[in-house]
Structure P
Amino acid sequence: MEIRSAVVGKMTNNAYLLVDAGEGLLIDAADDPVALLALIGDTPVHTIVTTHRHPDHVQALAAMAAHTGARLVAGTPDADAIESATGVTIDQRVWDGDTLRVGNTGLTVVGLVGHTPGSIALIHSPDEGHAHVFSGDSLFPGGVGKTHTPEEFDSLFEGVTSKLFAQLPDDTVVHPGHGDPTTLGHERPHLPTWRERGW
């Protein structure tokens, strides 16, 4: 599976295009349809996944849906809000353990509650080579995503710890919704610090 990316919009969002067997899956049609179309090129995009409901991750969703005719996917708890904000219809609502496909590649859905009620990450675990996590705004280099209450932080920290760090090896590459990639191994020693500081 090939991974392409582009940085779009004023919030410098990362959009990812996963390509396998001539088919594309776009993660976060955040902004700037022109840049996203350049990222896609002539790859047929069959699926667009939105990692969570926040406005900076959905600004180009309606335009890209209209251009590609792709099936739209989002986490079940965030889907209604995404539909209300964009006017699109979410075709597939997903959560923990669901599987999405691009070409011959399967992607496992992980639900992570805290940054929003319905944030999702996608895990690609190939038979050979590094695993990859597309984490949206739930996990970044240096910490979990922004939360507003201790309860939200506890939920997100526990979700990231149990569903990502506890399940995947250190060489897993994390592709966040903003900023540079990292690995679980690079971030793992800092988990106690994140827990203590509460963000």
Structure Q
Amino acid sequence: MSQVKLVLAHGSGAGQHHPFMQQVKAGLVAAGIEVRSFDFPYMQKAIAAGKPRPPDKMPVLVEAMAEQCRGLEGPLFLAGKSLGARVAMNLAAELCEAGQEVKGVIALGYPFHPPGKPERLRLEPIEKLPTPALILQGERDTFGARAEVAGYGLKVPVQFLPDGDHSFKPRKTSGHSEAGNLAMALTAMLTFIQEHS
């Protein structure tokens, strides 16, 4: 069977070389998955200029991620951190509509709403997904905490990381660790990939 391929998109504030992204990538590669990570165009410009830039519009982001998928053969998965998860879900819908199979999508800290604005929900990409998905979410995520997400009636499974924030980091007093939560997230990702590839 062909090697599983996974295209991994970063979040809005940090690119592919952020430690979180590198740890996720390393964990997947160690399990025999071919991972392709990249920087969105706005992030490439931000790195070159040495100062932050706002993210590109969604069509530009989706096209940048689609570019990374071209030429990949074998079972294909898409994954993303926060903004990258929204992009991955939008792209999965486009690729499936075009006849290309996407085995599954994994969201690492889905931004259900902007922090402090729970009324501005971003559920449409999840509800329109034509492919299996897994959302990994910190219990205390300001973009969608456990108590909030429980009320959304999602059909997509959500696994919560104990006391985790948007990057799965727990408080020191919780008895949990960032490394432990990341290991838990990687195990969940690998199980999902194995089940759907």
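If distance in nm of label points 7 Å out along Cα→Cβ at positions 30 and 94 comes out at 1.9 when worked out from the coordinates, which of P, Q was used?
P
Out of P, Q, which structure matches 1.8 when distance in nm of label points 7 Å out along Cα→Cβ at positions 22 and 102 is calculated?
Answer by label: P.
Between P, Q, which one scores greatest on Cα Rg over 2.2 N^0.38 Å, for residues 46-125 alone?
Q
Tell me which of P, Q gives 18.0 when you compute mean count of other Cβ atoms within 10 Å over residues 38-45.
Answer for the origin of the read-out: Q.
Tell me which structure, out of P, Q, gives 55 once percent of Cα pairs over 17 Å apart, for residues 78-157 alone is calculated.
Going through each structure in turn, the value belongs to P.
If you work out FRET efficiency 1/(1 + (r/R0)^6) of positions 54 and 70 (r between Cβ atoms, R0 = 25 Å, to 0.05) for P, Q, which one comes out largest?
P
Who wins on mean count of other Cβ atoms within 10 Å over residues 6-13 among P, Q, i.e. which is largest?
For this comparison of mean count of other Cβ atoms within 10 Å over residues 6-13, the top structure is Q.
Could you figure out which one of P, Q the value -11500 for helix-only ellipticity at 222 nm (-39500 (n - 2.57) for each DSSP H run of 4 or more, over all residues; to 500) was computed from?
Structure Q accounts for this read-out.
FYI, it's all coordinate maths here, none of it is from the lab. Quantities reported herein were computed from a predicted structural model and do not represent experimental measurements. Cβ atoms are built from the backbone, for glycine too; each structure is taken alone.
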